[in-house]
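Undergrad: Structures are listed in the sections that come next.
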Structure 1
Amino acid sequence: MSGPRSEVAARAGALLRLHRDPALLTVVNIWDAVSAAVVAARPGTTALATASHSIAASRGYPDGEVIGVDEMIEEVRRIVAAVDLPVSADLEGGYGNAPETIRKAIGVGAVGANIEDQLKPLTEAARQVEAVMAAAEAEGVPDFVLNARTDAFLRAGDRDPADVLADATARGRAFLDAGAPVVFVPGRLSEPQVAHLSDAFGPQRLTLIGVPGSISLARMADLGVARVSYGPWSQRVALTALASLVEAVHNGSGLPDGTRVLN
């Protein structure tokens, strides 16, 4: 294999190694070419990941696959073209055909993806993971980093926390058995919950989201977490800064000290 697809395969291998490294992989999510370029240029950034919520919001859509798959993939293409780092794409539940969506993402240079289980029946969700990994291998990218997401905590409702943890554990193990290299369990998890999942999945197999109240990055690393990302929170931080500027201008002030030209 040579040419563009071999470059994609090489970047996928690099991204997989970053997840397997005992050092915690930190990923500040991006949503367009300029945010990607800014994050990629910061020292210490080794990989990028999109946030589907943020991409949808920037284009005027609510979250939840309301944005069309081709429009989402086009934004991923622009992001990949703007940087020289591995890019993982948040592709929600796969838009009704996760393997085909993964083929499209690989076609524009993505080397990893989040795919939600949306609490489908476990056998169905595991088959989807297996089909996604088979599609990536058929595209010549066997090291594609599927960050197989379970929504067990996000959709927990008033279920007993012990039952939620057991469900997340069973789903994660099934996804790993189906070929996913890592499992994403978003939510505000306690340290005992993180420790349980890390032990159940094995070191460098669990990925988390950083939210207000999350355990520290240092503790995540100690517990063997592979990666932490920030989903829509990075865009919220940027929009908070924008709102603060507007308020300062309306109050008779102006640009804050320390404003930099980053693009």
Structure 2
Amino acid sequence: MLLRNGDTGYRVEALQRNLMRVGQDIEVDGWFGDETERAIRAVQLTHGLVIDGIAGPKTLEALQRGKPNPLALRQIDLVLAAEFLKVDLAAVMAVNEVESRGRGFHVGGPRHGEPVILFERHIMRRQLIHHEINPVPHQQQHPDLVNDKPGGYIGGPREHSRLLRAMHIHQTAAIESSSWGLFQIMGFHWQHLDYPSAVAFAEAMKQDEAAQLDAFVRFIEADPALHRALRRLDWRDFASRYNGPAFEKNDYDTKLAAAYRRHAGTLELAA
């Protein structure tokens, strides 16, 4: 569940009651306005979470538990990323809001605490060829794991079962064929991003969301054109390079620009 400024209804009312329970002086009216956003930011600041004014799963979890998930991304992580890349903090916050999956780890169930992944069977076929392994027998036996076409997804935590089965075919190729964490960085980038091995990359993705952000930072730094687009706040160019040619279909550039304006305005007021 994701609640933000402008939302209304019983979920917002429940959120406001939880905010009152932890000491925030707000009116319970079922409308997520500026007052509720300020209260959310105060809670996020208290818990060291990303201060975006959005009541996402990590903020709601901190409200319920009284403490944040230790794996969760923190505001200081975004500050350090912006400083390292020499870009506006509001730009990094915008990318985190629009381009991340909201959570880098599964919560609850048998895969609790494991990183979010998506296994790509067509990439597995390509990577097997890269490692000089004939993919044809594997494609015949396991078309859901090795294929010349995308698909076969089962979604959510269950993608780990596909990854584990693929690792029995070839561990490195399987890791390389999965996207990992908050920013869904493909494993085959490990060498380009200066990780010692595919296994080391996967282990880093299991550490926490700050480590997943580090992979994103490395990804940006390794692509000068993408880095320049982020520095000059050229959201159309950034989205086309980061999301691919179909970026317009999902309005990624428009969403990034709007998120940047909101975060830039809030940071300016807080200065």
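Undergrad: From 1, 2, which structure was distance in nm of label points 7 Å out along Cα→Cβ at positions 161 and 209 = 2.7 calculated on?
TA: 2
Undergrad: Quick check: 21 is what I get for relative contact order in percent (Cα under 8 Å, 6 or more apart), calculated from one of 1, 2. Which structure matches?
TA: That value comes from structure 1.
Undergrad: Going by mean count of other Cβ atoms within 10 Å over residues 25-32, which of structures 1, 2 comes out largest?
TA: Going through 1, 2 one by one, mean count of other Cβ atoms within 10 Å over residues 25-32 is largest in 1.
Undergrad: Follow-up question, since we're still on this one. Work out the source of 2.9 here, i.e. which of 1, 2 gives that when distance in nm of label points 7 Å out along Cα→Cβ at positions 41 and 225 is computed. Could the numbers behind the result be given before it?
TA: Working: 1: 2.9; 2: 3.7.
The structure behind it is 1.
Undergrad: Looking just at FRET efficiency 1/(1 + (r/R0)^6) of positions 97 and 193 (r between Cβ atoms, R0 = 25 Å, to 0.05), which of the labels 1, 2 belongs to the structure with the highest value?
TA: Across 1, 2, FRET efficiency 1/(1 + (r/R0)^6) of positions 97 and 193 (r between Cβ atoms, R0 = 25 Å, to 0.05) peaks for 2.
No value in this document is a laboratory result; all are computed from the given coordinates. Note that the coordinates shown come from a computational prediction; the quantities given were computed from them, not determined experimentally. Cβ atoms are built from the backbone, for glycine too; each structure is taken alone.
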